[in-house]
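There are structures below to look over.
Bear in mind these aren't lab numbers, they're just calculated from the coordinates by the rules spelled out. Here the structure is a predicted model, which is why all the values come from computation and not from measurement. Cβ atoms are built from the backbone, for glycine too; each structure is taken alone.
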Structure P
Amino acid sequence: MRIVGIETEYGITRPDDPHANPILLSAQLVAGCRAWAGQQRTLWDYGGEDPLQDLRGIRRARASASADMLTDTPGVDGTTGQVTLRRRRGSWEDPAHLNAVLSNGARFYVDHAHPEYSGPEVKSAHDAVVWDRAGDLITLAAAEHYAADAGHPLALYKNNVDGKGASYGTHENFQVDRATDFGDLTRRLTPHLVTRQVFTGAGRVGLGQQGEHAGFQISQRADYIEAEVGLETTLRRPIINTRDEPHSDRKQWRRLHVIVGDANCFEVPTFLKIGTTALVLSAIEADDGRLDALRLLDPVPAMQQVSRDLGLRERLELASGEHATALEVQRALLEICRDYAHDGHDHRVLAMWESVLDMLGRDPVEAVRHVEWVAKLQLLGRMRSRHAVVDADGRRRDLDWTDAVLAAADVQWSQLGTGLAARLEAAGAVQRVSTDQDVADALTSAPQNTRARLRGAMVAKRADIVDAAGWSTIVLDRSLGDLEVVHLDDPAQTHHALLDSLIAD
């Protein structure tokens, strides 16, 4: 399977102080993560970051870029509010407390007003789930260190909306052959990204970006998607993001940065959104013309149409003039992708994909253990019934979707550690993909079949000489007079003569 990865921005609050600065809280949480990891030295290397290069062959002028796009400049010090950056290797480098580079190959850092865990590069949907779940536990461990130091707790949420109109991302990354025509990639991938929410959606109370309309929908992100293609990630969010920052050999690879997905507390949706998308990309790279029949006439409105279709019966208009439901599009993609399964991991994805589509097709409630939005809708439905009111005519009515009780439950669903989703899993009501031992091992160990092995091992065993690390670089300070930059341009690389010798020492 291709190289993939997941990065998650967590919602963060201080329960005893709702006005606490989330940037400061995020920086303090990163400090807690560094304390948990026993790490004080390693910095993040921004040398390979280039957020303004566009996959369409153009470059955004820095003067016209919004601040949130400039990921190669970490911005304001979250503790003091002062800019305390220094130049190094021709790029910006931030104070250590804004980043933690972990022995499991991941990065934990401050992304604007959120703590973000960027998981290591992996080579299967199963491993993506394992290291994603490890990120949740690392975040909770960091919060425990924060609470012990600060004397008050933090609340952290694995969701995409704050209930006040803001949305933050859970992004997926896929290594893609650069020889694939970008126009073909965009046209053929869009139908999958629009319709896969039937099994990847986390569910959301409220319709519209401000939740201004009553109701429940499948996806947390759908209302915030406003364009088909674009470079932005926080304004006019596109279905296909065009940031050209491969973190690998630029001549050979692209890194497809997918921003439309929901944050998932259930494992099956995470497994399927990675595994199915990777298989669809294989079909695109093979120039499979069967994908063209699934092209949507107007993908952006279709995102909202699918998200509001709780019965999964509405028909989307295709570019051909024909119509198909989201489930029918997904079934067509499944049949195409059977030709691109190359190993046991791929076949496991196909089997789960087919099984979940079958359950959703018969009755979405059948998928309650597998699909997060279905489980959330069922639980909230019980709450609506339990808190039903009697109207003036004496008729008993379920609690209205506008009620604050449901809005609060929607947020509480995703709280790390103690949320409603976590309680369902603890009760055995949720289908797992990983095991507890898998996740425990991934807290401190990196994947052994990608370059994350080298990054993690150097941080774990040779932090004394690691000045900084990035996705494709490790910067050494061996007191030889100059910093040494080791380039790891192949994400599948697991060995390097110099680094292996240093690790062995």
Structure Q
Amino acid sequence: MNSASGTEPATGDTVLSARNVVMSYGGVHALKGVNFDIHRGKVTTLFGENGAGKSTLMKILSGVVTPTSGDIVLDGNHVSFSSSSDARDRGISIIHQELSLAPNLSVRDNIFMGRELRTRTGLDFAEESRQARALMADLEEDIDPMTLVEDLRLGQQQIVEIARALSVDSRILIMDEPTSALSATEVEVLFKVIRDLTSRGVSIVYISHHLEEALQITDYAVVLRDGAITATAEAKDIDLEWIVRNMVGENFDLGSPPTGHAFGEVALSIKDVSVTDASGSGYVVDHLSLDVRAGEIVCIYGLMGAGRTELLEAVAGRVPMAGGQALLEGEDVSRLTIAQRIARGLVLVPEDRQRDGLVQTMTVGRNLSLASIEAFAKGLFLSRPRERALIDDSIRKVTIKTAGGNAMIGSLSGGNQQKVVIGKMLTTNPKVILLDEPSRGIDVGAKAEVFRLLSERAAQGLAVVFSTSEVNECLSIAHRIVVMRRGKISAEFGANATKEQIMAASGEAVVA
């Protein structure tokens, strides 16, 4: 199949078809007559920018929402799902992009939540534990089923989310950004699981903003843009350029290091910083030192577990240092609280925006103004006009696509939510901004916008430090690339580094 319209009729290998699906919210058309096929025992990858309508289409196919119009055909029969449970009973499950786990419950209880195993005398906890342990073994994760989810790192929580979906034994499994928090090794394991599932006839719908990664697992590619299918093709007929061109209308990169300005004095000095590991017997950050100058953009690259997140969180005050200092323009801020560091000009954009960066029950405006509340406080009262001015200015400068400051944060796409988190920290007028995986879960267009924003601020004198596990992001706007491996700096490169050099320094195998 190779078509620009995506309207060809379903074939014999098609297990589910969406035909002429329209989804409207008021006067806004999220989907505009979409035709989409899921193939038996194959991986169909859905590409598209944030806001293109991917999640809306998947919610329809998994019974979360009902389309405004259109038909869903399952095994040749027209169907209508009344709920996600109804769809699951028919063999359709979904792994949502944003984790839906209960952090205060165990891994076992999360996997079997809502469909507990029972005997005549009560719940069969022993069998649930056995099955949970077997699922972890299949995913090559040594996680005790009785571990609380809140005690797991983000990547492990993503594994639990995947295990929960696998435990349902579905015929159609929808994976929305399943690898966004996984290490390269964990991604390889997941891909082995996917190929095992497809060999047994399970159909996979795969959504990912990691385009090169997704190409490795794709059988059929579908591109959704502005609520409509722009292209469909078999994997053998496409490449990365084809995907990007059909997603955004042009082939573009993520930017280049900003030029035309001289670096200032050292803004951030990390001196001999150490952070202990979970066991307390070793270091996840091992006596690391690094200087960053005003106006400089430094990328910290490393595989999962290299210590990138722990380093940034220690400097920002979220986790304690076992030793060393963090100096902001020469002042030791190591013993200050997070709020005090923000007031001095040192801010962090965390990796998990849903858990650590946003308040889901608040509006876009309130999320933007949270970190700058002192700027419009008048005694015991807040100056609403000053707050509104700050919010409106931030929405404009950060180019957040929203109906306004009063819109709920949950109404925004992932990319725009990430820009709210960044905008919230920029409203404090920082001297140094730390960003942990700033492009996690956002599309190539949103990435380019985020990097453009950081480049503009660096040109104005802001010191920028961002971490990533994607090599291409290192080669975008960074003036300097620092590679971490096992808690230490293993190499430093300038903007002219190669992908092979960076990967080799991290200990990652380079695929020819």
Structure R
Amino acid sequence: MTKPSKMDRALATIERWGNALPDPAMLFLGLLVLVWVASWLFSLGSYDVIDPRTGAAVVIHNQLSGAAFTEFTSNIVKNFAHFHPIGVVLVAMLGIGVAEHTGFINASLRALLKSTPNAFLTPMVIMVGIVSHAAADAGYVLVIPLGGVIFYAAGRHPLAGIAAAFAGVSGGFSANFVPSSIDPMLQGITQTGAQILVPDITLNPLNNYFFTAASSILIIGLGWWVTDRWVEPRLGSQPVKSNHDSDGLGDMANNEQRALRWALLAMLGGVVALFATAIPEGSAWRGEGGTLTEFGAPLMDSIVSLIFLLFLLPGVVYGVVAGTVKTSKDVIDGMTNTMKDMGYYLVIMFFIAQFIYAFGKSNLGILMALEGAAVLKAAGLPAGVTIVGIILLTAILNLFVGSASAKWALLSPIFVPMLMQLGMSPDLTQAAYRVGDSTTNIITPLMPYFPLVVVYCQRYLPKTGIGTVVALMLPYSVSFLICWTLFLLGYWALGFPLGLQSSYTFP
């Protein structure tokens, strides 16, 4: 038997310690109590850190005060019902559930496996995860579980497929070949920060596009190497539970092939109809600025609904042709069965929603972000080291404050003007932020979709816990953080353009 390497032993230790943590629902309940206590303690002090959003000193709000606690109790239902990831996951899963129940996903995977060599499954899964960024949070509910299904069907370990997909969807969050709503959202926040110094400055929404497109190649290559070199060998021959999503992925019967053709034509028809209605300049899918991908554009806001429809339609067509749908009840059964599987996820989301509400109300996250930025500013480091410092600080803060836009809204008014005064452009500062913001998404249980990944893994390995997923994803996180940081520094040194109308220097 081969002796485990130091890396294997370290990851096994992390997995063991992580799995010793309470159930995720109880973990977030404990964190909620910790926020209450910490907010009380920190509210006793005063801080000279200025909140850039208000122009006043940061004040920590005691969440155990009578007013705060009664406000919390009156908002428990609202916190849960309005928690963004819940609606995204459940609505998308209704359509995907029908497609799975009727056999459309099963047949599609069999066709995909016939056309993709086993050796290229890893980069294909990571690439699809990266491209899914154009569809907002769709990758979490679509690409990640399918990564496990595809690997399982190909005779490979399903957790390796889930890990590869998670790395592409979340670890490579700021890498993409296709522009998405993330670009104008971050650009708008960056521009606001830059206007503190230069009120009339404007930035292009695609000011980081060339860098993020080039980063996609880096992330696919790194993710491929980490998956095949570290993650899958470490999983070894761990026995996995047979999964109904992946069973029976053999050759298709004639009626299944016919049903798949009709289903794919139905899906193609839906996509063509979408494009036909979106292309005209006066299309209702366009935002106020006239583009399809701008922040707030109806097309971007409808992504989850479109996923629901574009899986429901071919799922039903497949079922009718193949004979797996005989009445409307068969379609409803598909939705119902999927919702049964989401029960545990909903319980976890309830506690996460309450924790995030209390953490946001307390202002503890704001204090952490601003104090860290002040330390970095006071250090007076050289330009390259400052960029690395921003990446590392962002990566650390990302472990506690998950929202990319909320975190950048806090940091941009500090980092962007600070680096402009040092001769570095807002475009470069934003690129550095995006690297740090992406790389630690996959190792923090505080990321709202992290428990969902745990649930996906439990389909194959019922004893999967937080530690299992953290240990699974840590090699990706560390390699992405180091290599992506060096990639940005090298990209900068070679003078390649970051994006449209972008620069490295200011003015």
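Brief remarks on what is shown
- Which of P, Q, R yields 23.8 [mean count of other Cβ atoms within 10 Å over residues 430-437, calculated]: Q
- Value 4.5, calculated as distance in nm of label points 7 Å out along Cα→Cβ at positions 198 and 358, assigned to which of P, Q, R: R
- If helix-only ellipticity at 222 nm (-39500 (n - 2.57) for each DSSP H run of 4 or more, over all residues; to 500) is computed and equals -11000, the structure in P, Q, R: P
- Parent structure of the calculated result 38, 31, 17, given that Cα extents along the principal axes in Å, for residues 302-365 alone is the read-out and P, Q, R the choices: Q
- Of the structures P, Q, R, the one that 219 was derived from, the read-out being volume of the Cα convex hull per residue in Å³, for residues 174-349 alone: R
- When relative contact order in percent (Cα under 8 Å, 6 or more apart) is calculated for each of structures P, Q, R, structure R gives the greatest result.
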